[in-house]
1. Where does the value 128 come from, among P, Q, when volume of the Cα convex hull per residue in Å³, for residues 104-175 alone is the thing being computed?
2. Out of P, Q, choose the structure whose coordinates give distance in nm of label points 7 Å out along Cα→Cβ at positions 56 and 152 equal to 0.6 when calculated.
3. Assuming 0.95 is Rg/Rh (Cα atoms, Kirkwood Rh) as calculated from a single structure, say which of P, Q it is.
4. Tell me which structure, out of P, Q, gives 0.75 once FRET efficiency 1/(1 + (r/R0)^6) of positions 96 and 184 (r between Cβ atoms, R0 = 35 Å, to 0.05) is calculated.
Structure P
Amino acid sequence: MKVYTTHEISDIVDALKEGEVIAVPTDTVYGLCASIEVYESQEKLRDIKHRPKDKAFPIMCANLKQIESLCEISDVDRIIIQEYMPGPITLILKKKEEVDGYINGGMDTIAIRMATSKELESIIVESGPVYMTSANLSGEKVCETPEEIWNSCKGIAGILEGDIKFQQASTIVDCTNNYAVVRKGPITQEDIDKVIREKRQ
């Protein structure tokens, strides 16, 4: 396994395009990423995490344009995106009908994040959107150090050096169900309700 520096972004992009899984620091926790454009990469990521087949992976995008290529965006969705993305938030959005169902297990929604560092943004601009899931085996605690990732997540091709900020999983907001917070994180239900209320006035 290789330790990548921030000067080796192009090498990470090449690895993702070849279907490899890479560990990267996000603003919340260490994550495992794989290209949604390589069919086999989803199964590789699933095998590494021991993740059930009926549980879809969140997807990280570089920008709003990439999100719009995958999901239907309402005016209120756009308010939340503009206010909190990039940031420690995941939005459950309605998948566009023309998007292949394999990327999200045949569901009609996709859990979306936006890249929260220039390094991740650069990677995803070049590679396209990626599956992004916490670096751990399913059901176990999230790895907090590169050493824990090496020991737990067998089969990854490498890890990108860097720091995490919150050390807490992102808030998940279900935009298809009254913008309810379905997993607590750094952004609260009160924060979501307030920004929707203020921007609608």
Structure Q
Amino acid sequence: MAEVPSTFALKPGESAPDFSLPDPDGTIHSLRDLIRGQKGLLIAFVCNHCPFVVHLAAELGRFADSAAEQGIATVAINANDVSRYPADSPALMKDFSTRNGWHFPYLYDEDQSIAKVYAAACTPDFYLFDAALHLTYAGQFDSTRPGRGGAPTGEDLKTAVAHLLAATPMPTPWYPSTGCSIKWKPGSEPSYFG
């Protein structure tokens, strides 16, 4: 499996691009509703079938539960072309999130427009925003990958959350997430891939 890295196209302090997307039941979730009353928001671009997501999915559920207790909300977004990758279809998203203990919304970006405005490249791809929806961290969950590096811990994101809550900058360098490429619809691969 080829590993694709994050783009880092969104820069520290940039505002989160707005969105309103459905979950598998058809309920629409907007960016503003997700952040309301929270100290921050983690946005994760993921899918059901990618081994890199499967590797950390259960730990992401535990991480998100702990982050929620600290006032950090989480949302996951699936932007894959399900006509070619039916394992990622909304009909299967609910089961995937339940099996992995996800107590946060898992949304479907059918036209892939939100993935493009975030310049998301891979699954998983993570973006952490403060209460004002300014980017405080983008990059990897931790240094583990499927088949190497042991069990996932979320160490990098835990550190980023601690810095967000302390209102101190996350130290650089930020290490890119890597994973399967987002499965773009034929002919619609974004220009940020060169």
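We did not get these values from a lab; they are worked out from the coordinates using the rules stated. Predicted, not measured: the structure shown is a model, and the values here were computed from it. Cβ atoms are built from the backbone, for glycine too; each structure is taken alone.
1. The value was obtained from structure Q.
2. On the way: P: 2.5; Q: 0.6.
Only structure Q yields this read-out.
3. Details: P: 0.95; Q: 0.92.
For Rg/Rh (Cα atoms, Kirkwood Rh), the value 0.95 is produced by structure P.
4. Numbers: P: 0.75; Q: 0.95.
The read-out comes from structure P.
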